[in-house]
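Enquirer: Heads up, there are several structures right after this.
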Structure I
Amino acid sequence: MPARWEHDAIYAAVQSIPLGCVATYGQIAEEAGLPRRWRLVGKALGALPEGSAVPWHRVVNARGEVSRRGDGTSTTEQRLLLEDEGVAFAANGRIDLDRFRWTG
């Protein structure tokens, strides 16, 4: 089981992503001081309580895609939140990381 500080470090890194930008799971792991622990990032974001202020929707996979959730819920909400912030999706469902990736 991960230590509470690990989740807190992940949440702090995610809260640093500005509006209209995205970061990858691996990038957040690095920012949080947890190199190569991208799966832990996914688990931490999945553990957020409903209504959390952490902008979880700004974290995408390394291909610039919205990842399917482990609980089987739709990815539509995340895409809509990102589009509302001005993040554009290509026809293939990917985000241009060269354009929208946060460079911390």
Structure II
Amino acid sequence: MNTFDVYLVNLDPTWGAEMNKVRPAVIISPSPMNKNLKTVIIAPLTHTMKGYPSRAAAHFNNQVGDVVLDQIRAVDKSRLKKKIGAIDASTALKIKKILRTMFA
């Protein structure tokens, strides 16, 4: 499980405005951390493009959408159902830039 891999992740159960259901999500936690912990930090993907500054536009598996960085969360690795690919380098750079801005 490496940084910027994309997995199908079961986000249920959720509360309130949290993103739900099984959906693709990008692992954003560092790969060395992923090897040693039972959790990973993920950001869900959505087809809905809102243009929010906390979201990175992405092209993944011939589809467009957003990486929803305002919904990052730590999940147990058992929620990761299947690896379906990885984010491209340009989207990875956008993600890093937004995270630096969010947590500066």
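Read the figures in this text as sums done on the coordinates, not as results from a lab. The model shown is predicted, which means the values in this text are computed figures rather than measured ones. Cβ atoms are built from the backbone, for glycine too; each structure is taken alone.
Enquirer: For the read-out helix-only ellipticity at 222 nm (-39500 (n - 2.57) for each DSSP H run of 4 or more, over all residues; to 500), a value of -5500 was computed from one structure; give its label from I, II.
Expert: II
Enquirer: With distance in nm of label points 7 Å out along Cα→Cβ at positions 6 and 38 computed per structure, which member of I, II shows the largest figure?
Expert: Once distance in nm of label points 7 Å out along Cα→Cβ at positions 6 and 38 is worked out for each structure, II has the highest.
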